1. Comparing relative contact order in percent (Cα under 8 Å, 6 or more apart) across 1, 2, which structure shows the greatest value?
2. Taking mean projected area of the Cα convex hull in nm², for residues 27-98 alone from the coordinates of each of 1, 2, which one would give 4.3?
3. With mean count of other Cβ atoms within 10 Å over residues 227-234 coming out at 15.4, pick the structure among 1, 2 it was computed from.
4. Starting from the value 21.9: which structure in 1, 2 was mean count of other Cβ atoms within 10 Å over residues 131-138 calculated from?
5. Determine which structure produced the value -8000 for helix-only ellipticity at 222 nm (-39500 (n - 2.57) for each DSSP H run of 4 or more, over all residues; to 500), calculated from the coordinates; the candidates are 1, 2.
Structure 1
Amino acid sequence: MAQGEILLKPGTLWTSVKERTEDALQCGALLSIPTEFEFVEQDGVNFLVRILSNLVRKDAAKKQQNKQASADKEFNPFLPYEKDLFVADISDTHVCILNKFNVVDYHLLLITRAFEEQESLLTPEDFAALLACLADFDGLAFYNSGKTAGASQRHKHLQIIPLPLVASGVQTPIEPLLASAEFEDGVGTIANLPFVNAFATLDPDWVQSPLTSAEAILKIYQNLLRAVEIETVNSNTPSGAYNLLVTRKWMLIVPRSHEHFHSISVNSLGFTGALLVRNEQEMQLLKNTGPMTILKEVAVKGSIVNSQ
């Protein structure tokens, strides 16, 4: 069982998310980034590709953060976090806030109250807080473990966005490929993904008992890491970067080799079939290359080595 206490009152998170979003938009704390989107098909996946319409605000804020970081090597935008972005206390170790520069509506950050490095391994307390959130609304959680995996802040944070990602009858664009998973000792490989991956199914009822279920989901997470040959170094640091994706029903881990394909940055959402480009030139590069090919280039090529 995870240590600590769940502070979130069941059935309140989604209401708090919507109310805080409205307030944060009105006061200017939430700076949503407008996008347009289109679908690009490759290898049986109808990829959702968003193109950013305006990056001026985000780029200006990033420059300001870089100035602060240069002046203070310990600068951390989450300590303290902006009060106008606060959504809810989840546990005695985690708090939920809005993503200030959201591309997807109701994009949440689940952050640790105390500083932990972003690439550090997830703990039972991380999973307990995550399960408490997923109990309240059907979402997709993800963790960019390290800069190579697309992490932009050092302070440990998981992210959650509502499902479905697309209004086409599937929860995520990658969903049609999940049925191709081949299992051995509880660890699956999605055979139709052309890069190393490890997949597992989860018990949807675990969200109803976050503290007691945290150890079970932690064990699956550790099994998937071992399956893709990511080991633990220095007690709490993984031997390589990876992306983690979690829903109520499944978990997927993809080890990473590169943060970018040319100028296109890829984080965890790319491996659900949702990609983001900054301009028309990047969109054309994506179409010419193929979105699945881009994922293959930034992941680790080869097949899974099941070491269970």
Structure 2
Amino acid sequence: MKHYPYSVPKDVIGHKLIEIARDNQNIVVLSSDVSVSTNVEMFRKEYPERFFELGIAEQSTMSIAGGFASEGFVPVYVALAIFSNGMTWAQTRQVCNAGLNVKIIGTHAGVDDGQDGSGHHATEDIAISRVLPGMTVLSPSDKYEVAAAIEAMVHHAGPVYMRVAREEQPVIHSENCTFPIGKAEVLKDTGDDFAVVFEGSALKQALEGFELACSRGKKGKLVSVRTIKPIDRECIHELADSVDTIVVVENHSVLGGLYSTICESLAGKKARAVIKSVGFLDKFAESGSSKDIKEKYGLSAEQVVKAME
């Protein structure tokens, strides 16, 4: 198996926002008392007049973000996914209903904030964001792709939600990579036995599962569905027609997440592939290290290979 450098994707958020803000005077950043955890404290120091700490008042923060957008600013609300997404659904719905140009970044995706327990896990954020009309949902993988996704998000008109991993991820992209919204990415292609399809925060498990399957004689594809909504239907349909099995890997509930999205995109279509899921089932996880939680609940390379069987 190839050895990759590792880094924490969320750690690029502050750096990238500072870089973009130098050329875009309309960028403002909002936080809910988690600026250090989400790596935007540096933005506060660089642009204190464009940074707004709203405290533990997530619903109000989203409403304020909508107000900024209505005045022509580009508000970027950065908090743990369970806060910026999970606790703000009613206000986010109103942002989408008004078509406001609000950008939302949810860090600590899935169970990446493992030790703080189920109250801090975000295993429903794809489901509750993609269902909102007008919302674009992004899920980049490594640090370079996160930086590229932030750039794309800021230039995209309308509300956008992006989930970002807290856990270390292998770095598989180059520093100058791009992020075309609405397009999946085929990262590896050795044959048509299977396809491992994943959302960004499950990169490590998907990549390890792909390489483990290949080491056992199977040939397949590794595909990053970096935009959950709008999903790249053309890519998904091509995969379903060409491989025997599609294994969907996500650091999220399999109910309403990427697995559901892919199944919906294939509904009514005759396809060659059988679709299998690797993710969290209909239950809350307990407190513990994210690594141990993922292993216990089946988000692992071995489970990816087992799903093919």
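1. 1
2. Going label by label, the one that fits is 2.
3. 1
4. 1
5. The correct label is 1.
Computed from the coordinates by the stated procedures, all read-outs in this text should not be read as laboratory data. None of the values given here were measured: they were computed from a predicted structure. Cβ atoms are built from the backbone, for glycine too; each structure is taken alone.
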